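Student: Pasting the structures in now, so scroll down.
Throughout, read-outs are computed from the coordinates displayed, never taken from laboratory work. The shown structure was predicted, so the numbers you read here are calculated from the model rather than taken from an experiment. Cβ atoms are built from the backbone, for glycine too; each structure is taken alone.
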Structure I
Amino acid sequence: MKSVEFSGLEIELMAAEVHNIYIQHSGFNRQQIKYLENYSDLPEANKEFNRGFVRNIPKSIDHAGYSIVPIDNKNGIQQFTPNEIEALAEMEHERWSKERLDNGWQFGKIKDNTHKIHPCLVPWRELPEDEREKDRMLVRRIPQILSVVGYSIVRTNL
């Protein structure tokens, strides 16, 4: 099947959904959530990281043996298997790390947004389990993210 190309509006709507999911499932305290609540209030760099996740969805979907299709009565929202979730989460971490490194970030034990330092710029196998779970959580939600703009996934490699 031909890969879907998202419009700018679709990318923006899905990026906002990625942000909402992340806020709902992260360990932020109430004061931090209030500050980060609205996608429209995020700094442009943060929005771009969410857009990067969305832009990578077709590649991830294809890698897992799925296609993106319009939602209809034949194909509801499918979910990934646990093995697919693990593989896609690792791929997402690698994509995220590369994007950060390409934007001047570097590894450091304490996160510092001003100086572009992040403790998660390590290989997947060295990532703490709670951080791995953040990637898994986003991967699990890809069908939900796609549904925001009327898409679903279907398995193509039967």
Structure II
Amino acid sequence: MESSFEPGRRFANEADFQAQLDGWFRERANARLHRVIRAVPVERLALERERMRPLPDPLRDTDRCFTVRVPPQPYVRVDTNDYSLDPRLAGRRVEVTVGQRAIRAVALDSGELAASHRRVFARHQTFTAPEHQLAIERLRDHRLRRPEVEVRPLRRYDQLIPA
């Protein structure tokens, strides 16, 4: 594929890539005789489809699920990418569901949505939802506020300490 299909092609998105790849397989790769299987793949597939049994109903759920406690830096790592979680849920447990197209996280104790991201298969990326960024900034501003402290004259301390 790297030397026969990809050179000289441009792709708008993953759906366009898949459409072009399907056409390439149909027209070029699967239309020729392959040495290993000693047949044309399209013809061999038709023969095998006649022998196939139907899939079980309902189909198995292929999504991965795991539970994680939301850390102070509210991100969860899936493969090599980091996806933001709702920072207001820091310290609470969430169930993360990883599908082929989306990543969702739900708080276990309340059922509220902690994150919903489109899954990206690029590597070493960080994705922050705009609402999570706003919540992080609000929490940060709240923590950075200086507490109100009474300013006292030093004479008052002198009165408290016996000479």
Structure III
Amino acid sequence: MVPADPLARALERHHQQIDDAIARHVAAAAPRDPQPLLDAVAALRAHIYVEEVFLFPALQGCATELMAPVFVMLREHGQLWRTLEDLVIELRLGDADGAPALALCRKLAAALLHHNGKEEQVIYSQIGALLSPEVCDRVQGALTSSELPDRWAPHRARTA
């Protein structure tokens, strides 16, 4: 289902680009170039930041029925973040082709498949109906800039 809201479409495209980069890394023949995967990791981190700092608070402020689904997304962001940290360690060790890095890519891909589907159906589907154009523009701008503050991490990654 293609959402009618431009912000929801942009967020879904971002999901797809990240998913595709991970899949390409797994499918590539050795030796694998780790840089495209590191770029996808950075994009996913920025995506999580934008959702947690800009999107979710705006949605929770106007729809209390989204509090529980947002809580689930926040918990899953923490889990994803920890997997990303483990993957970056493997890649920085220089072993983009090793079994641990590929296993983490597969784990990440499976988690994203599950997470993104729920997020797109439950959260993104509400964007057009709940958020003002100004808020959507602010979220879109943050998504486009992809700037993540130094040492920022999801609350659920810091406390678990």
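Student: Given a computed value of -0.25, -0.47, -0.53, -1.39 for log10 I(q)/I(0) by the Debye sum over Cα atoms at q = 0.13, 0.18, 0.19, 0.32 Å⁻¹, for residues 66-113 alone, which structure among I, II, III does it belong to?
Tutor: II
Student: Relative contact order in percent (Cα under 8 Å, 6 or more apart) computed as 13: which structure among I, II, III?
Tutor: Details: I: 33; II: 13; III: 40.
Among I, II, III, the structure yielding 13 for relative contact order in percent (Cα under 8 Å, 6 or more apart) is II.
Student: Match the computed value -17000 of helix-only ellipticity at 222 nm (-39500 (n - 2.57) for each DSSP H run of 4 or more, over all residues; to 500) to one of the structures I, II, III, and report its label. Intermediate values should be presented prior to the final figure.
Tutor: On the way: I: -17000; II: -8000; III: -22500.
Traced to structure I.
Student: For structures I, II, III, calculate distance in nm of label points 7 Å out along Cα→Cβ at positions 58 and 98 and state which one comes out highest. List each step's numbers first, then the result.
Tutor: Numbers: I: 1.6; II: 2.3; III: 4.1.
Result for distance in nm of label points 7 Å out along Cα→Cβ at positions 58 and 98 over I, II, III: largest is III.
Student: Another question, then. Determine which structure produced the value 4.0 for distance in nm of label points 7 Å out along Cα→Cβ at positions 106 and 146, calculated from the coordinates; the candidates are I, II, III.
Tutor: Values: I: 4.0; II: 4.7; III: 2.8.
It was calculated from structure I.
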